Structures are given as structure tokens and as C-alpha cells.
Structure 1
Amino acid sequence: MAAAFWGLVVLAAYPYLVYPVLLVGYSYLRRRPVRRGPVLPSVAVVITAYNEEKHLAAKLDNVLALDYPRERREVVVVSDGATDGTEAVAAGYAGRGVKLVVLPRSGKTAAQQAGVEASKGEVLLFTDVTAHCRPEAARLLVENLADESVGAVSVRVDFGEGGGSQTERGLGLRQRYDNYLRGRMSALYTMFGASGAMYALRRSAYRPPPPEATSDFVSSLWALEQGQRTVLDERVVVRMVRGGPSLEAEYARRVRIVQGGVEGLMLARGLLNPLRWGGLALSLVSSRLARYLVGVWMLALLPVSLALAAAQPAYWWAVGAQALCYLGALGGWLGERAGVRLAALHVPFYFCLVHLAALAGLGRALAGKQVATWETRR
């Protein structure tokens, strides 16, 4: 029983305590810098939109202000079955070179594929409607592609300090932590996945992913299979202009992320072979699959702890520690419902939210359920 307890503790702690320490330490001992250069390939900016009438004009103004030669830049907006004025807004920019593609409701990945087919650029620049950047962003991103080993380039996303709700504060903390780890992975060799807010991808590295796949994750894995890495350009910061999510919206988003992540690993499962990919395979498992499974180990840990403590009272500390975590999460949830900020409770609350959603995402992926569409936060 003690061996089972400590085994579960190690499995649950590994992706948050052990792997980050190994990653950070190794990334400072061994680095592979990007050889940037002043290149100007043709760029296709692909924007997918579902009911984004409120934000699309500001996004297009932001993209059209990019400091990139106009003759080497094209902008494609794909309406994913929008039912508001999204298409009218995009059509109003036709005179400034914006191309509109209209689809029935198909999902973000299918919409991006339609945008790729409607464009010709050597570099695909995917970006979300509510992600705003500085004028030099495109030029800086493509400088990384002067390095032939680089297939995709991601940005650093500024999520702010988090809003007033427990969900927003927990999300902000989690995203700052993840941004740091992505930077360490990029410095070492490659990231696994780019930020969906904005990333650049060589057209030569692009393969049409299945509609249910998370394209920014799968595309980077497929590029890696071709020997091209995904890097983070810390110079390019994207600001998100939409407000923070509700509890329900964030839970649904996390379910989709894990479901898409599991499906992505299945599509690029060859990368999980340590005999071929060595440390890259270990890092991929550690940064993705090991995280997805934390909720499984947590579910098993509580009954094992109770059984062990009943036989060996010295282990009641483990039961108490888990009880504090879950009580803190409950307190955070109550604070969320009441609209009250409770100091530090957003940490256990968001941690439990993430891993409860991960369990649901794992279940959906294993059951073969598909969710290709998304809802726009107002």
C-alpha cells in the first residue's frame, strides 16, 4: 500500500515539480539558438471568425497596419457559419485587399484549412480575432524562418494579471507559468504546439489536419516529424482584447484542449517512440500526457491514502493535505459563485478545475467523441 501511495504521489507531482526542474536546468546547460535573418517571404494572414462582429474590424485594422510589404502580404477571413454581421464587416474591407471565405459551421480547424486553400503565401500566419500585435510582429516572426531548422514560430501572449474572478486569476497564473516553460523548451530545441492566438508556419510544413484536431498542436508535431522545430519569439507579444472567461466557458475550453491534445498525440504517435526520438519523446510525454493524467492519479490517491492512514496513522498528514486542497477548491468555487475574491484560493480552485476538465477530455477522446466547433465569448 505504501508503494502504491508513493508511486501515485510521484506520478501526480512529476509534470509540475520534477519535469520543470529538469527542463529548466537542461535548457541552461544546452541551448540551440535560432539563426535569424532579414527575410521577406510572402505571408498569408488567416483569420477564422465565428460571430465576431464586435471585434473583427479592430482586428483587421490591426493586421492591415503590419509593417510588412503590402505586395507580399494577403489577408483571408474565414467565416465559420457566422450568424451575426461578421461577414458584412469582412466584406467592407475588400477594397483594402481582404478576402472573405464563407463556410457553413465547420469548426476552427476546417475554417483554417479553407483559409489555407484560398491563399498563396509561402508562410501561413494564423491568428485569432481578439489577438492584437504591434506592427513589426510579422516581420520579426519570419526572421526566425531564415533558420532552415525552424518550421513554426509562436508568440508570447499577454494575458494580463487576471481579472477579479477566481477563474480569471487562476487562468492568468497558469498561463504565465506555461509561457515560461514554453520559453525553456524553445531555448532547448522545440516547443510542442504553438499559441493559437498567433503563430507562423511554413506552407511547406503544413498538412491538412482532421477537422476535430487542434491545429496549432498537430501542425507543430507534424513539422517536427519533418525535422523542423517550433520556437518561441519572445520579442513578439500578442495582447488579448477579449475579457476573461466564465467558469463554464473555461471548463469547456479545457475539455477541448485535452481532447484535442490526446487526439494530436494519436495522430503523431511516432514521436512518442524514445528509441527514435530520445529525449524529445520523453519531453512530449512529460509536457502533455503526464499532465493529462494527473487527475487520474489524484482520484486514486485519496482512497489509497485513507486505507494507508487507517493502518499507519503517520500517513494522516497525506489525507489532511488532500482535504485542504479540495476544501480550498470548494472555497474558490463558492467565491466564484458569490463574486468574491478569496485570497490564494484561486490556486487550488483552478488546479482542480483543470484536472476535472482533463478527465472529461480524456474520456471524450477515448470514447471517440468529436467536438470541432467552438463558441465565441461575448
Structure 2
Amino acid sequence: MWQQIKNFYHLAQALVAVLFFNFPAKRLITIGVTGTDGKTTTSAMIAHILKRAGYKVALINSLGVQIGSRIFETGDYVTTPSAFGIQRFLKKAVTAKVKFAVIEATSHGLDQNRLAFINFRVAVVTNIAHEHLDYHKTYPNYLKSKSKLFKNANFSILNLDDTSYDYLKNHAVGKILAYSISHQGDFNPKKFPIKLNIIGSFNLENALAAASAATALGIEKRTIINALESFKQVKGRMQKIDLGQDFDVYVDFAHTPNAFAKVLQDLKKIAAEKRGRLIILFGAAGERDMSKRSKMGQIAAKFADYSIITAEDPRSEKIEEICLQIAKGFKNHQKKFTIIYDRQKAIKYALNIAQNETVVAFLGKGHERSMAYNDKIYPWNEIQIVSRAVKERMKRKK
């Protein structure tokens, strides 16, 4: 009941925002991208295709806001800004004579009506898996929040391989286009033979979603394929840190069981090809979905040769308790992990035990620039911290 009251307040706030900024979305072609994992990469792919097609584009996602060549900060832990923030950026896009606006839509943002009064030309889903149950309480509630994106779209782009397909198909409006990594649906690898130059087999799914959206917007097939083949890895997503060391290092944002499993499967293959071991470092956020913690431990025990469990935005929760909850997933695999509460020390430890041909992956923080302890936010840049630690390790080995 209380949540419904809050959401009504957010709806009223959204109405005030669109009135204040004079309905800027009406002068733009808007594309919304939702899902549990892959939203940021998929939204960036769509924007890249549109740019390669010669259009001026605005992109609002977890990495920030780009309007043409200008970049704006949205703050820590913000993917879908507030209703006023969204409308303000869309107004800037109109002023900059942008034609397309691509918006990453979170379940929180949709549930709280931050995207109300935006009629999306195209709505896209990547996948809907286990996440955010601390907020939504149940998976059906989570799914229902995601489905709001598809209730006012001209085109609904759905993932035929995902368990959400049937539900969304029955709740979506407009023309439905389905994509699949198998040889099914309107868009698949056979119809769209894309050769990506980025790591991660799951990115083919993201690319097909982007191709489907671009096609719905009238972009030619050859332009789409060429754009996707020139697409570069998104910051903090399977980002390789190569400073000349004799082992592979990756930084990735994977923090849900679904993304975790997909990333680890790919990393395990890379390690196997090198005939090396896979060492991973990860944690779980405090004050968030607790039920996924042991699941992530189970996935780590299955795919990684060794895991370091550490801090990842513990907030007001005790780091010790979070790590122990993750460790429960390592039942019968007690020798495959260690716990180091200090993430910086854990990073150095992971690199120190790396041998030739090892693959070391640092998961959960990705592009983020802060770490939350209690009620304080501290600067944190995993890519920089890992890079410095690699350099230090290399100096010691000389």
C-alpha cells in the first residue's frame, strides 16, 4: 500500500516534469531498453548503429548521459534518472537537434513512473532473471514492472529464448518482433550474420536485440551489421586490462546470478584455451537482494578454479555476514575460495597468486566510481585500482 502511494507521488512528479519541460519526448524518437542484464551494452549498441547511420543521438544509461558529443554525469548508482532528470536531458536533446533518444529503463524507474508520459517508438527487452527482489519482493512483481515499458510502444522487441517471452508477448502492444540466438524468430544469427569484435558470447544476444530495434527504426541491414562489427567493448563490461603481464585480467560488472553464470562460462573457456586456471574476485551488495548471494557462490564454485569473496558496496550490512552468505554456496568446495574483506587487499592477493596463463576476473563493480560503506560513499575506480595493482605486481616480478 505504501509503495503504491509512493508511486502515485512519482507519477505526479513525472507529470509536473513533462509540463515544466513542455513534453520534449514528443519531438524525439525514443527507444527504451529494459532487462536484468545487458541493458547498458544493448542501449549503447543501438546508439552506435544510429550514429553510424548518420543521425544525432542521445543516450541515457548507467554510464551517464551523452547528447551528441556532450557527456553529462548522472551521479553514483544511477541508471534511470529521476523524472525531472529524464525530462531535463530530453529537453537538452531537443535543443541540440537530436533525432533519437535511447534510454536504459530499470525496473525501479518503470515501477516509480520516472518514464511516464514518454511514448516509446521502440521498446526492447534483453532478459528478465533473478534480481531486485529486495524491492519487488516477488519475480511476478519484477516482471510486471518491466512490462510497463511495452504498454505504449509502437514496436516491442522480445527475446524468444528468454522465459519472459510469453508474458511480455501477452502484455505488449504494437508490432512484436522476436530475436533469438538459435535459428528462430524474426532476427537470428542466420538472418543477421554478425561477427562481433568484442568478448562475451552473450553479446550476440545483445547485438540481435539492437539489430531488431534498428530495423524497426528503418535502418538498413548492411548499415546495422557494419556498425555492430565496429562496436567496441563498453567500459567495465568484460574489459581486458593488458599492460604486458603474462596472464589475462578482466573487469566486469556482472552482479546477478544470470550475468555471473554467462560471464564465468566465457571466462572458463578462455582459461581452458590457455590451459590455465580461472581466478575470480567478487562480492554482493548490501541492502539488496539477499537471496542471490548463495546462488552466486554456487555458480562460482562450479566455474571458477578459485574465488576471492570480498566487499561490494556493503552499505549498512556487516561485510562478514554478506561474505558468509555467499560462502554457503561453496558447500563441498571449501578449498576453492577464501574471504578477504578489504577489496583493495583482495585485488592484490588475486594478482599475486596468478601464474602464467591464468585468467583473473574482477566482478561486480565494473564502471562504477564509488563504494558504499554505511552511510558514506567513497571514491572507487576498479579499472584504475586493478591496473595499478597489475603494474606493482609486474615490478616485483622483474
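Quick notes on this structure:
- Structures 1, 2, by relative contact order in percent (Cα under 8 Å, 6 or more apart): label with the highest value: 1
- Structures compared: 1, 2; top value of FRET efficiency 1/(1 + (r/R0)^6) of positions 184 and 352 (r between Cβ atoms, R0 = 30 Å, to 0.05), i.e. the largest, recorded for 1.
- Comparison of 1, 2 by FRET efficiency 1/(1 + (r/R0)^6) of positions 40 and 304 (r between Cβ atoms, R0 = 41 Å, to 0.05) - largest value held by: 2
- For -12000 (helix-only ellipticity at 222 nm (-39500 (n - 2.57) for each DSSP H run of 4 or more, over all residues; to 500), calculated) the corresponding structure among 1, 2: 2
- When Kirkwood radius over Cα pairs in Å, for residues 8-111 alone is computed for each of 1, 2, the largest belongs to: 1
- Source structure (of 1, 2) for mean count of other Cβ atoms within 10 Å over residues 192-199, computed value 14.9: 2
Where a number appears in this text, it was derived from the coordinates with a stated rule and is not lab data. Predicted, not measured: the structure shown is a model, and the values here were computed from it. Cβ atoms are built from the backbone, for glycine too; each structure is taken alone.
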